[in-house]
Structure formats: structure tokens, C-alpha cells
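Derivation of every value follows stated rules applied to the coordinates shown; laboratory data play no part. Keep in mind it's a predicted model, so treat the numbers as computed, not measured. Cβ atoms are built from the backbone, for glycine too; each structure is taken alone.
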Structure P
Amino acid sequence: MRIKTLSVSELNRYVKRLINADPILHRVSVAGEVTGFKAHSSGHIYFTLKDENSRLRCVMFRQHAMHLDVNVKDGMKIKVNGGISVYERDGQYQLYAETIEETGLGEYYIAFQKLKEKLEKQGLFDKDRKKKLPDYPERIGLITSSTGAALQDILKVLKKRWPIARLYLFPVQVQGEAAASELESAVNLAQGFELDVVILGRGGGAVEELWAFNDEALAYAIAGSKVPIITGIGHETDFTIADFVADYRAHTPTAAAEIAVPDIEELRERLDQHLRNMKRYTEQLLTNKKSELKAVSQRMPFRFPERMLEADLRALEQYKKSMIRSMTESISKEKLKLTGQGEKLDHLSPLSVMKRGYGVVQDSEGKTITSIHQLQLDELFKVSMQDGKLLAKLMNTEEGGLES
């Protein structure tokens, strides 16, 4: 018997017809734990059911997903009702879900919630312990797989947005038994490099593939880091313990790189805009000052400065006259005072007394005689009068004043 040679498409189509014709596979109910859950923008949802030994890919189209009353997420145990068929393009059979029933929580989900509650009570998720991200980091640490797509995504963004930064790669396994220990060691090692920020990331995957980022020791290492840490683990719907503890959680590794650094082109544009604004402001300021100067120059004092001086000269002349008048009055008053004083002194002068017939008696030595007892009989003395002097000799004395 000759075997016909089939194309890949023909074979996949044949297998699909066989499976679709099976009455058991047409309507089945399958129980398992959800992993790799993804809600597409089209409205379709994709996930994988697993047990201890096997996995089954599942898809639920929009017309069924829009009526879903179960909040499906990784780690949940569910029962899926639907039919098995083949996706011809990939040659892979999968369960096309129509309804989903929740049956409990999976091991991963229970372990995740238990650790999350413990660390939350210890304050590791508190906002007030989150460190501020630097505005312009110069030294950036990268903790991720050296062979993964996540590293290339991060490097591409950093090179484009902030090429002046120095990058330090700490290569680690991001899944598997040794991954959690390597991640913790890398976080601790990064503390000795004087870094400004650290990006901890990996691409998307199922719950078990991301499980290393749910490690308790890693959580404490992140919490104790003196360097701000940004996580970019998996996809937007993926949450790990590391995300809750980190200083900032990004949806993806690419988003983590975008958050870690500014865009140098945007900064240049902003700087150019500031310079343009400063130039425009300076030019406007100069224009305004020129207008003000022109307006001031058109005012009367600047157009006819001699008029302003004339007013000042008139004021000065008035002040001069006032000063002269005040000084003249002061001098006149002082003259009157001096005249009065002079008359008083004249009345007290010995010459004035002599004019009235009085004289000054002095002995031969020139001493003034004020008493008859100062002279002896026959003693010579002189009398000064208004118009001369008399020389005399004491012949006799009489007691008594002018009245006797």
C-alpha cells in the first residue's frame, strides 16, 4: 500500500477533523490550575490549565468572555467547559472554553497570598519607605538575564533616551531553582557600586516561571537596598512580591527603562525652548526700555534743560535775598544791644564821674586813696581830674562823709 505524502496544512486539517468528530472531545469539562493568563485587547482571553504532570492551552473568545462572571487569574483552580479542537496554523490542539467555574485556589496562589500578607504586616509595602527615583541618573544597575530579550529591550531604551549613563550588568537566572538566590545576591552586590538606580526585570511568563521574584529573601534584600529599585517583571497583568516591595513597579522591562531615565531629546527641546523664551523676553525687555527712554527724553526737562535751571536759579536768588535780609536784621538787633550796653558802661566809667566834678586821689606811689586814714599830715598826694592832675599836701583831716 502506497502512503500518500501530505502537506503540513493537510495533515493538521485531517487531525482537526478527527478530533472534531470525537463526541467525547466535542463537549468536555477539564479541571486544573490557571497559569499564563492573558486578556487580549480584542476581548479574547488566553491561559493554560495545568496539573502535576501536564498542561493544556485554552482560549475563550470574546462572545463567551463578555459573559464571564469569574475573575480568572494565575494560581486559581477552575473547571473549564468547552470543546477540544486543533489550531491549524500552529498544529496544536487546545481547549476552546465556553464557561468557567471556580473550584478553589492553587498552591502558587495560596503561597503568594500568605507571603504577601506577612510582608505587608511588616510594613515592606508602605509608601513612606519608598525611595525617590533620581531625576538624572549617571550609574544604572541592571539585574536580569544576560541572554534574555528583556535585557535587549532595556538597553535599546536606555541607549535612545539617556546614552550618557554608565550601565552595570549583574547577570542572573530569572527562573528555575537557583534564580531566587542569584537575584538576592545580585541586589546585595549592587549596593557596593555607588549606583543611582537599579532595574530588576525579566520578560513575561507563567506563574511558575516568575516564581523566583516571589522569594521572601529577595523581598528583604530589595527592602534593605539603599539604591532605588525599579521592577519590570512580565506583563502589565503580572504582579510579584518584588513588585510590591520595590520603590517603583513598571508594567514591563521596557517601561522600567523609560521610567528610570529622562529623554535626552525632550530635555534638549525644553532647554532650547527656555533659551528661546529667554531671548524673546530679553528682546522685549530691551524694546520696552528703549520706549521708556525715548518717552523720558521727550519730557520738558530733557528737551529744554535751561528752563529747569532757570527755575533753580530763581529759587537760589530768592534764598540769597532771604539770607541777606535775615543777616541784616540780626546785625541790627545786635547793634541795638551793643549800644545799650555801651551806654551802661559809659555811665559806670570813671571819666563820666570826673565830668561831674569828682577826682581820683592817689598817694605818691600811685595807690588809690579811699580813706582819710591812709595819708599822714604834710604827706604829698595827687588828685586826678577830668582835665589834669593836682599836687597837694595834707594839712588837716575831718571825719565824716559827703553829707556832713
Structure Q
Amino acid sequence: MRQKSKNWFFLFLGNFLGVFNDNFLKHAIVFVSMSWALPRWLTTSQIIAAVSASLLIPYLLFSPLAGQLTKKYDNQKLFTLFKVLEIPVLLLAALAFYYQWIFFAIFLVLIMGILTCLYSPAKYSLIREISKSEENAFGSGMLEAMAFLGILLATIAASFLSDHYQFKILIFTFLGVGILGLISAYSIKVDKINKEEKKRSQNGFIAFIKNNWEVAKNHRLIRQAIIGYAIFWSIAGLLQMNLIIHSKNVFNCSNSMIGIIMGIAAIGIIIGCSLAARIIKKKFYIISIFSSTLLISLLLIAIIYGNLNISLFSTAIFFIAFAGGFFQVPCLAMIQNINIGNKLGDIMAFLNFITFLFILIFTLLFSIITKLSDDNSFAVFALMLILSLGVVFYILFYLFRRKIYS
């Protein structure tokens, strides 16, 4: 196996394992804690919102620092360092499960979120270092596909664990996946790139936002790609949270069945991302985004108004997720394709900041809507529909009218 192929393999594997551990911890808390003695005011919807927010907040606070780290230090070494730091956090998480400490477990999700945030720009910058700008769409698409595979298997594993709970399986999963992730990060070998030496720090958080927004503004359609990517992840986050509520309230599903339905969604996005990474050409990026968000909108309308049974609902979820791959991959590929040298780490950190700001806002809206509507999942699907239609109408009435296609 050539070194480039080995690098792709270990980057994709390392990303898969990191996403798996984050989501396994997150969903294990949601599913397993249902059998714990919890305060009466702490509902399942609130736990879902709390663990989701704990993975999001670090991106709002530490994205500027993460971007600076990629400019100053070797990306592969950063990736490896934070994989080392994840292991003791996972040991503490196992302790929280053993003693059923719900708030400590949620706090450790926050710590995992900080670690993931700090190595995220380095991980995405490795795409350029491995591909030499030749296969950015492939690298971006496959990295996202492996991320969703991690979400898929983590969700299924956590749901089945909750129905057949054994502490030894939990701790073995945490440590086994954590150690394999460390080995994967260490195994990536890329040429060293001279990093920009910093004589002084940047002007702070506001300057980070302003400077990167200006960089995006100066490159064709990059601001739209950043916002589009953030909207995709907002829809995906809402879907992931809402499937738990909808499956329980509408179809009375067990945790294992919920895991299967969420797995169907993850399979859809994996196939969509993988296919999009291989077939979409640069000149068709905008067409792909338009077509996929239109399909997502039509399927959401069917879910809201169609009174679907569980089989039709699962089919609709699969195709929503599949279309999501053709929405997400072009957005990320457009960003990876810009030629800004060492500033790419900053742009990827800025992308994370905007994306997780959107997700946090819509996680809060999810919490408010489910609280006010007594866990009405159809209201959340309506919110997703507003987002997808927003993209459709923006492209239709702005980009197409101005003949901005790529």
C-alpha cells in the first residue's frame, strides 16, 4: 500500500473512531440514564439537549485557539496529542456510568467536545497535506462519510448497550476505541510544512471572526458554502435528536429500534457522502446543493402531512440523509479548494465556529419547541423544513438569477 493510501486510511479511521467515541458517550448517556434515579425535572429531551450542547459549546469558545494551533504546530502531532488526552477522559466517563453521576457524565462530554474542537482544524488540514490539492473533494467526502459511519455504529451500539447493559462492555468500548484512535493518528505520515511563527497573538476573538469572514468574502461563494455547511449540520442535528422523540412518541419504539432507525439515517448519509465525493464535479456543486435540499424539503413535507407508517417513515429518513450527502460534500469541497496556504487552518476553525453556533442555536430551539409543545416531533420537522426551503429559495432566487452556478 502506497504511503498516500495509508495516510488516507489512517486519517479516515482516526476520524471514524473519534466520532464514534464522542457519539457513543453521548448516546449512552441518553439511553442508559433512562434507568437511573434522576431528578424529576430532568426529562429525556433536556438530557438530549444538554449532551448535544456540551459537544457544541467548545466550538464557540475555542475555535480561534484551534485555528492558531494548526498554524503554529504540526497537524499530525496535534491530532495525536489530543488522541492521547482523550483516554483519561474516557476512563473518567466510565467511572461516571459506574456511579450513575449524570451531571459529571455530561461535564465529561463537554471535555471531549473541547478536545475534539482543538484537533478538528488539524484533522481537516491534513486532507490538503495528503492530497496536495488533487483530491480535496474525495478527502472531504470520505472523511464526512467515515464520521457518519462513526455516528451510525455509535448510536446502534449505545442503544443495544442500554437494553443489555454491562459495565465491562462499556469500559472496554471506551478504551479500545480510544487506543485504536491514538494508533491511527500516530500512523499518519506527511511531509512537514513550515509553520508561520507568531511573534504575537492575534487580536482576539472578534478579530478572528472578522478576519476570516473577510477571507471568505474575498473568495467566490465561500461565505455561502460556510453557511450552507452550517445549515446542513443544523438539519442533521435536529434530525438526530428528533428521531428519538418521534420514534418513541409516534411509533412506541424500544431503544434498540430507535437505534436501528437512526442507523438507517446514518447509512443514507454515508452512501450519499461517498457517492457525492466520487461523482460530483466542481461545476455542478450548486446544482447538487439545490437538488438535494429540494428533495429534503419534499420528504419533510411528506413526513409532516403524510401520516406515514414506520416503514415509509424510515424510507423517507434514509433518502433525507442520502440527499444530505449531496448537500454537504460540495459545501466542504468548495472551502477546501480555496488557495490560502496556512490560513486554511483558520478557515476550518471558523467553519467549525459558524457550524456549531448554528447547531447550538437550533439545539436550543429544539429544547424550547419540545418543552412548549409537549415533545411534538412534527413541530421540529417543520423547523427543519424551514431551513431546507431557505436554501432552495436562496439558490433559486439569488444564485440562479445572477447565473452564479459554481
Matching task: -13500 is the computed value of helix-only ellipticity at 222 nm (-39500 (n - 2.57) for each DSSP H run of 4 or more, over all residues; to 500). Pick the structure from P, Q. P
If Rg/Rh (Cα atoms, Kirkwood Rh) is calculated for P, Q, the one returning 1.83 is structure P
Once Cα Rg over 2.2 N^0.38 Å, for residues 174-373 alone is calculated for all of P, Q, which comes out largest? P
With relative contact order in percent (Cα under 8 Å, 6 or more apart) derived from the coordinates and found to be 28, which of P, Q does the value describe? Q
With distance in nm of label points 7 Å out along Cα→Cβ at positions 54 and 166 computed per structure, which member of P, Q shows the largest figure? P
Tell me which structure, out of P, Q, gives 25.8 once mean count of other Cβ atoms within 10 Å over residues 14-21 is calculated. Q
Taking distance in nm of label points 7 Å out along Cα→Cβ at positions 118 and 358 for each of P, Q, the highest value is that of structure P
